[in-house]
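Since every read-out is calculated from the coordinates, none of them should be taken as a lab result. Worth saying up front: this structure is predicted, and the values here are computed from it rather than measured. Cβ atoms are built from the backbone, for glycine too; each structure is taken alone.
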Structure I
């Protein structure tokens, strides 16, 4: 089985809201190590929201703002990769653009080679282009490397019909189709990513990173969250 795990940058920051919470990252690493030991091939992308959200800035050119966001995801992947290595895993980081000696350039062949060697593969830098979110980047990489499922680990425990932070009566879906996600504008992932997932029939599972063993449980399909069908 090959999974692509999308980690929320904000979720990795824990209660600190920005930067890293090492204990949170280490808990993720221990879960991923168990999956790797069980023979699951794991790819990871990480959002950059714990450092930068370019769309909230009104004074910076959108292209430059998105480039800063791409570099934020590279920093996240370098840090998380090192925590994984400290827990005994082999890792490599692939980016769609040159980052000196810090990463390797992405190609499907290179990713497959690393997977075959039992490495956890980090896909940093999004698509490498502005105007595309890390959501689009994760679905694109999932399609390219033939992932079986995308796991969306967030700071919320699934997909709701409205914002539960604003509406105490918000209803969580146990299962919902990608068509309904788009039709109801639920914004689990952005529209471009949703269409790409739909066209390539990549299922997704949305869950809270903070719940115990949530990544392991989501991989096995026994989790507290929302299944997005295609």
Structure II
């Protein structure tokens, strides 16, 4: 596996507040001064055809995700609590929204990103559909769960037909001060060219192997699966 790092901000959906406006969020991120150690942003929003994926029964995608990519985890940790970046995220809320209330909807973390080799990759980041999977506690031993998952599950995911990228996001020990900490035990992302390609892959025999492997996981709380449309905002500064 090849490794990188990412600073990830996730906005939770709440019953009484709209999701951030994607275009306003793009504009706010682009208005930032160059971020040292950041190679660009990815913005994830619910895929417009997400209802076609009924396999997992996780319902409507509840979040917007902003990912700041970089190779230097120390640089990303510095940006974890940068007020300018935080304010750019909060500017995407509804006009007139209370900033304190908006801040409670975001959680943040720095992750080591492990990339599993696939037969037909698109390393240019062009594959626009990401099936984003989050695993939550409780777990008896987070490090053991992560080690087991990374060693066994991604190689099976890489066998899915037409898969373009397989990535595992492993939490580091970076703890944000201005936003809530990300509570996932591990995050996974599987990228495809289209919703049709994802659905066809999930109808393949590989799905049975994935389900069989999931039964070997150490105990954990729950997982969620959401197809997200990924937009690459900036390749460099």
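Here distance in nm of label points 7 Å out along Cα→Cβ at positions 58 and 186 has been calculated and equals 3.2, so which of I, II was it run on?
Values: I: 3.2; II: 1.5.
Derived from I, not from the others.
Kindly point out which one of I, II the value 24, 21, 18 was derived from, the read-out being semi-axes √(5λ) of the Cα gyration tensor in Å. Don't skip to the end; give the middle numbers.
Values: I: 24, 21, 18; II: 28, 19, 18.
Value 24, 21, 18 for semi-axes √(5λ) of the Cα gyration tensor in Å corresponds to I out of I, II.
When Cα Rg over 2.2 N^0.38 Å, for residues 130-217 alone is calculated for each of the structures I, II, which structure yields the highest value?
Top value of Cα Rg over 2.2 N^0.38 Å, for residues 130-217 alone, among I, II, belongs to structure II.
For which of the structures I, II does the calculation of helix-only ellipticity at 222 nm (-39500 (n - 2.57) for each DSSP H run of 4 or more, over all residues; to 500) return -12000?
The value was obtained from structure I.
If you rank structures I, II by distance in nm of label points 7 Å out along Cα→Cβ at positions 10 and 90, which sits at the top with the largest value?
Details: I: 3.7; II: 2.2.
Once distance in nm of label points 7 Å out along Cα→Cβ at positions 10 and 90 is worked out for each structure, I has the highest.
From I, II, which structure was distance in nm of label points 7 Å out along Cα→Cβ at positions 106 and 138 = 1.3 calculated on?
I
When you work out relative contact order in percent (Cα under 8 Å, 6 or more apart) for each of the structures I, II, which one comes out largest?
Values: I: 21; II: 31.
Sorting by relative contact order in percent (Cα under 8 Å, 6 or more apart) in descending order puts II first.
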